[in-house]
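Nothing in this text is a laboratory measurement; each read-out follows from the coordinates by a stated rule. On a predicted model such as this, the values are computed, not experimentally measured, just so you know. Cβ atoms are built from the backbone, for glycine too; each structure is taken alone.
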Structure P
Amino acid sequence: MKIVILVSLFPPRWLAGTEIAAYYMAEHLAKRGHEVHVITSLDEGLPDESCEKGFYIHRIPQNKIRFFGALFFWRAIIGTIRKIDPDLVHAQNLHFGMPALISKKMLKIPYAVWAQGDDVYHPDGFIKLISKMVIKNADSVIALTGDMKRVMQNIYDRDIAVVPNGINLADYIDEPSIKDRATMGKGILFVGRLESVKGVQYLIRAMKKVRNMIPDARLIIVGDGKEREMLESLSIHLGIQDYVQFIGKVPHEKVQTFMQQADVFVLPSLSEGLPNVIIEAMACGLPIVVSRVGGIPEIITNDTNGYLVEAKDTESIANFIILLLQDEKLRKKLSDNNKQLVKKYSWENVIVELESVYQLSIK
């Protein structure tokens with residue numbers, strides 16, 4: 001099958017969940033014999049066209065002029081789709097469902113749209129305007145979670161497949177040395193953008209209580225964003241700045257190192273779809289403390305592989321961290337469970353599900 005994947009941003013410059021998922025999806029589809037073309041925006045210093053891991057990348061300049069810039073971008077995307085002449089167009093979020101829809105009307109090419117989270121839970125005005133049209137006209141619609149599916153069916157009631165993002169399990173087989181773990185103390189890890197929706201301030205506030213109970217506990221924050229300065233100031237205000245380390249943004253392949261040296265992973269988000277970082281933490285065998293939002297309760301079960309807390313509940317965040325750090329046997333149980341449960345999220349399994357959806361799209 002010849003497949004075009006539409007995604008706004010793409011590695012190596014952009015490494016958030018949607019971009020990483022698109023990269024691995026393209027790689028694994030190509031491994032299974034499909035001809036895969038990724039169409040994305042052009043970044044300075046990168047070639048217009050290239051081939052990587054068996055798939056093709058077409059980068060198109062994007063004009064920043066409001067509205068008209070998007071129209072010219074879509075026009076170029078549709079022109080590229082016409083040249084490639086694929087069997088299917090895959091839009092990697094609802095926003096890119098629009099050029100996929102237009103190419104269907106103009107070129108008679110079916111499309112699938114895979115919602116990723118923010119486009120469903122926090123749509124901007126434009127996505128609100130087009131989402132019903134995109135979902136209604138798609139040959140297949142995919143949600144990451146059952147919760148996301150329900151929200152999308154409220155926009156337009158139709159059949160929607162549920163397929164999670166995947167993970168390269170082979171990347172997570174190395175174990176940290178005892179010496180490496182010793183340098184961490186009791187390591188609590190957050191990985192993600194430093195933006196208000198990630199709720200990092202509630203984790204930092206929880207650290208005050210955690211430190212009182214566990215003197216060698218340390219919080220490692222991997223990621224960057226517009227809230228970093230505020231969060232650093234908050235840790236100083238609480239008097240815990242010596243125990244909260246801001247690493248900043250790191251290459252995706254280095255995130256694994258921080259996970260393998262930690263004892264607990266915490267994601268105190270106010271809203272999520274199905275964040276890849278949780279699946280990565282599971283692969284590293286980390287017990288997880290995470291907000292009960294979006295599709296997260298579909299993969300985290302209390303006392304099995306982690307603990308769910310209500311968003312903004314600083315007290316519960318602290319209590320579950322303390323529970324896990326004080327009980328090595330409990331940490332081991334949750335760790336072992338996560339290493340088993342994560343196998344269902346291997347890209348090999350996910351791609352088989354995705355191919356089934358594609359086959360329904362092109363009938």
Structure Q
Amino acid sequence: MFTWGVLSALTALVTGPTSFYTVRILLGAAEAGFFPGVILFLTFWVPSAYRGRVVAMFMAAMPFASVFGSPLSGWLLSIDGALGLKGWQLLFIAEALPSLVLAVIVLRVLRDSPAQAEWLMDDERKWLTQTIELERQREVSVMARGFINIVRRPLILFLAAAYFGIVGFNFGLSFFLPQIVKQFHLSLPMIGLVAAIPFLVGGSGMILWGRHSDRYGERRFHLLVPMALAIVGLASSTLVTIPALKLALLCLASFGVFSALPIFWALLPELLGPAVAAVGFAVINSIGNLSGFAAPYVVGVIADATGTTAGGLQVIAAYGCIALVILACVTRAHRHRSLGEHPARAQ
């Protein structure tokens with residue numbers, strides 16, 4: 001988190017293509033371990049019956065950051081000259097500060113496991129430790145250990161390919177939503193406010209859908225349905241011109257993709273088992289996040305050729321269909337599996 005914040009702030013000092021690419025590559029290296037590390041960390045702390053809501057609460061930070069970040073970014077971009085800096089430079093510096101501050105807080109507060117948490121009551125610590133240990137004993141992995149053996153397993157590769165499609169929706173919305181809203185002929189601050197609406201819908205839906213999945217102890221339906229909604233919403237938004245209808249369809253796409261993300265990661269430990277979780281999470285996250293390059297590149301190339309982002313977003317939706325089929329197949333054997341006694345249903 002700390003190096004991530006430092007490198008993000010240093011983006012404000014780039015002077016040309018070479019320095020820009022250098023900082024961005026280093027930023028990617030700093031960021032790489034954060035997300036799979038957090039997901040793995042949550043498996044040490046959160047029983048599976050509660051994991052949908054907890055992962056959703058964690059991942060809701062992404063859309064809600066955009067809810068606040070879009071207007072903030074629009075405002076920062078409009079105040080060129082403050083402190084002798086351009087608006088885009090102020091943006092990178094200001095939005096790097098939370099990572100720098102929170103890195104120190106996280107290091108001081110978090111513990112590696114419930115057994116080490118002095119701020120838990122004895123009975124809380126004992127219950128969490130025993131519950132998670134029993135789950136780990138039940139989850140027997142059929143995969144051989146070792147990085148190469150894990151990477152080449154078909155299940156890992158299929159899940160990575162599916163995650164590539166899910167993340168493509170996320171990047172497509174995050175990168176190109178302001179450009180789409182710009183076509184509504186709004187002012188720069190208003191573009192930031194309107195572009196925040198789909199992320200507000202997505203973040204709220206993510207939390208509610210995660211809780212719903214935990215309540216009923218079901219993952220497959222709760223993963224496939226929002227993926228289908230994301231596909232319908234994004235593809236349909238490229239076919240309409242009425243601003244209000246286009247925004248509504250983008251909200252549907254945002255709800256779909258952001259609701260699918262936490263369920264995917266809550267389901268993953270149950271599919272892979274503890275023996276391969278650490279490496280499996282990292283491999284799936286690494287391959288999937290390559291869409292952070294592919295999705296904007298494809299949309300950009302098609303936009304340059306056609307003058308609109310519609311064709312590129314349709315490509316993202318089409319690959320989302322492939323991801324949906326993959327997930328339907330790999331989770332088929334898992335659909336009858338229970339999450340245990342479902343203590344979350346009583347909540």
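Comparing structures P, Q by FRET efficiency 1/(1 + (r/R0)^6) of positions 235 and 299 (r between Cβ atoms, R0 = 35 Å, to 0.05), which one has the largest value? For this comparison of FRET efficiency 1/(1 + (r/R0)^6) of positions 235 and 299 (r between Cβ atoms, R0 = 35 Å, to 0.05), the top structure is Q. One of P, Q was used to compute helix-only ellipticity at 222 nm (-39500 (n - 2.57) for each DSSP H run of 4 or more, over all residues; to 500), and the answer was -13500. Which one was it? Source structure: P.
Could you tell me which structure in P, Q was used to calculate relative contact order in percent (Cα under 8 Å, 6 or more apart) as 15? Comparing all candidates, it corresponds to P. Matching task: 2.1 is the computed value of distance in nm of label points 7 Å out along Cα→Cβ at positions 59 and 107. Pick the structure from P, Q. Value 2.1 for distance in nm of label points 7 Å out along Cα→Cβ at positions 59 and 107 corresponds to P out of P, Q. Taking distance in nm of label points 7 Å out along Cα→Cβ at positions 91 and 307 as the criterion, the top-ranked structure out of P, Q is P, with the highest value.
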